[in-house]
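Colleague: These are the structures in question, set out in turn.
Here, each number is a calculation from the coordinates, and none is a lab measurement. Since the model is a prediction, treat every value here as computed from it, not as a measurement. Cβ atoms are built from the backbone, for glycine too; each structure is taken alone.
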Structure I
Amino acid sequence: MVIAFIPVRGGSKSIPLKNIKQFCGKPLVLWSIEALEECDLVDKIVVATDSDKIWDVVAKQHLNKTSLYRRKPENAIDTATTESVMLEYINYASLNADDTFMLVQATSPLTQTTHFSEALSKFFSEDYDSLLSCVRVFRFFWKDDGTSLNYDYENRPRRQDFDGTLMENGAFYISSVGNIIKNKNRLNGKIGIYEMPGFTAFEIDEPSDWHIMESLMSNHVLSQQHRKESLDIKLFLTDIDGTLTDGGMYYSENGDELKKFNTRDGMGISLLKKKGIKVGIITSEDRVLNIRRARKLNVDYIVQGKKEKGKLEIAKEISEELKISLNQVAYIGDDVNCYDLLSNVGLAACPADANIQIKSIPGIHIMNKNGGQGCVREFIDDFLL
């Protein structure tokens, strides 16, 4: 069983009753609850509170998997740890040691269903003892003694060559009940990282955070949901190297060039075609094996090697043939030669390991999977199916 546990107390000093304060049109805690309700991997959601007002707000909602738990007063004071109320509930509910326990923070309302689903899938498939959510920050950090923490100041890297540093964003933590009981901690053993988009770095702790978070919610979640609902995508385009493949080049003893494709991406493309969406591949490299893969996928368009035109110009020609606008085109690519096209289509995405300049394109959707590891299928599932 997977239990999502949301501790919310009524005694917040900085923002009184912040967990039920209206955030973008609904009580703050409901954003996390509703995202979890839509997560098929979560069996039970528990809201642990000491507040009658919070209890009443949650109890009035029409929720299928959510129940309320009255936490003890001593575990709801300012000095009480989150682990104390976790252990309190685990003991009260007599949970099994092999149950999965996911601590979810209501102060991170930008966490969406797909984040919970993908993190749980990663936790199960990669055999971690615990897992936490992080964001990658591209900042240079220092200690008080003037020692740099994450880079060599004598060889200062360019931003596009800097891998960044992972930072906890506090959205959620996953572990087994047995490990939490044993270690009295939300994290333990072999720890996995689930990387979330940069805009989820903030948590609501102070009044000033509220306005920042509402702006982020509006720009990155609500507007994209509205845009996705209003878009009428007629054409799906993808790059090959670094997107449909991992970008690696393999050579046999005979000098044959090989590439590794992901079968799940192929299934996603097949599902798109069944839905009536045209599919095309645009790649700068001119290779016979690209043609073979395109034929295997039964795509409608394969254009390769025409570097003098550029991908944007090629997409415009295909769109004109189909009598559609670029706003009805979805495209996923990973490197600088994709920049112009990604900047002009209606729906743009890139793999998690895309070039940093590509990741910086306004409104682009950064996938959680790398090129060649199912990022195309992820894009298709999340935004087109």
Structure II
Amino acid sequence: MTRLLIVVHGMGSNPPGWSDSIVQKLDSVASRYSAFSTGAPFSKQCTIREVRYDGVFERHIEDMGAKAAEFKKFQDEHHVPLPKLMEWLTGPTLPSQQQSFFWSTLMDAILYRAFAVVRDEVRAVTMAQIVSHCTANMRSGAVQASILAHSLGTAVVHDTLQLLATKPQLGNDSFTAAAGWHFESLFMLADVCRLGPPKLIDLPDADAGYLVRPRSAGTPGDLASFYCNSLYSFRHEFDPFVRWAPFLPKNWGDDFDNPTPLKPVCQANVHGFDHYLDNPVVHVPIINDVLGFSAISTKEALEAVAHYPPSNPVMCTDQVNQLQSLVSQLPDAGQDLEQMAILGAQFFTTAKQLANDCKALGGDLGA
């Protein structure tokens, strides 16, 4: 049986091959445990494939030339009023770094949530790649597929899988829940699937028609009432994007793992993919579930959690306190997509400055 892990990126620049750094990170964290001290690394014991939808955003943003006037023209054409965002973006006192983070990173979320023409294309591109990866790996026998998604990718995956689970695609219903297809595990890191205008979020989790949920949230005995065996949703206490719209469905049972928010701050960009992966609360279930056995024992896992993060003589205490204070004081953006983009740009600008002030808080300052 092929054990397939499909990785899906979040906001920001993600060129072809973007997942190489994620594969390296997974191998690195796995090497902390005895099962990987000798022999093949984690990535050689399973098949890892990437999904890339960033090209859709790149094309639209390139057409706009990263200019507010062209963005305004685009939103007028699609009848999407964003007055608060436009006022901020065209303000004479807007710091250049905040503007840069908006165009390079946060614009992706705006385009996905606010513009149906972009959203539909992103979902179609994502669906085609997921189906292709699963189909290609079926040729050598059975495949057990899991998905690891981060940030905006969690919203894209939730939305795309709901379509895949409920409707035949291109005349093929093989991947619908009714046909018996299920993913093994869905790992949602910095789960922001609820962030954005409510009417645009395909997440009626109290409705039996929503299938992107784990086995224990479905109807017992009805294989068509759920779409994955297990679902993990991770969030960080000082990740502003997740704080604004946490994904907290009720009564989803034991196959839904939604641990208490992570608290250690080891990078200025607490929202970062590799910052989440570094924490044993996150990477232990990913490694064990994907491989299909307890490569990392319960004893080792508990010890790793208890001793995380490892001691470091340079802890950047002042900078960490500043970051925690900033996030704690940010106003509740709720479902306000425009406010999320504005405050998000302020967060990334501050995080970059704090990382410059204390190099130990470096890491990927993209999203």
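Colleague: Tell me which structure, out of I, II, gives 3.4 once distance in nm of label points 7 Å out along Cα→Cβ at positions 255 and 279 is calculated.
Modeller: On the way: I: 3.4; II: 2.5.
Considering all the candidates, the number was obtained from I.
Colleague: As an exercise: Rg/Rh (Cα atoms, Kirkwood Rh), for residues 95-142 alone, calculated from one structure in I, II, equals 1.28. Which structure is it?
Modeller: II
Colleague: Which of I, II yields 31, 27, 18 for semi-axes √(5λ) of the Cα gyration tensor in Å, as computed? Present the calculation step by step, with values, prior to reporting the outcome.
Modeller: Working: I: 42, 23, 21; II: 31, 27, 18.
Only one of I, II returns 31, 27, 18 for semi-axes √(5λ) of the Cα gyration tensor in Å, namely II.
Colleague: For FRET efficiency 1/(1 + (r/R0)^6) of positions 79 and 151 (r between Cβ atoms, R0 = 35 Å, to 0.05), which of the structures I, II scores highest? Working shown, then result.
Modeller: Details: I: 0.45; II: 0.80.
Top value of FRET efficiency 1/(1 + (r/R0)^6) of positions 79 and 151 (r between Cβ atoms, R0 = 35 Å, to 0.05) goes to structure II.
Colleague: Then there's this: Where does the value 0.25 come from, among I, II, when FRET efficiency 1/(1 + (r/R0)^6) of positions 87 and 183 (r between Cβ atoms, R0 = 35 Å, to 0.05) is the thing being computed? Walk me through the numbers on the way to the answer.
Modeller: Numbers: I: 1.00; II: 0.25.
Of the options listed, only II reproduces it.
Colleague: Matching task: 12, 40, 26, 13, 7, 2, 0 is the computed value of P(r) over Cα pairs in 10 Å bins from 0, in percent, for residues 55-158 alone. Pick the structure from I, II. Numbers along the way, then the final one.
Modeller: Numbers: I: 10, 26, 31, 19, 10, 3; II: 12, 40, 26, 13, 7, 2, 0.
Label of the source structure: II.
Colleague: Consider the structures I, II: one of them gives 46, 38, 29 for Cα extents along the principal axes in Å, for residues 135-286 alone as calculated from the coordinates. Say which.
Modeller: II
Colleague: Still on this structure, I have one more. One of I, II was used to compute helix-only ellipticity at 222 nm (-39500 (n - 2.57) for each DSSP H run of 4 or more, over all residues; to 500), and the answer was -9000. Which one was it? The partial results should precede the final answer.
Modeller: Values: I: -9000; II: -13000.
Matching structure: I.
Colleague: Something else now. So relative contact order in percent (Cα under 8 Å, 6 or more apart), computed for just one structure, reads 13; which one of I, II is that?
Modeller: On the way: I: 13; II: 20.
Answer by label: I.
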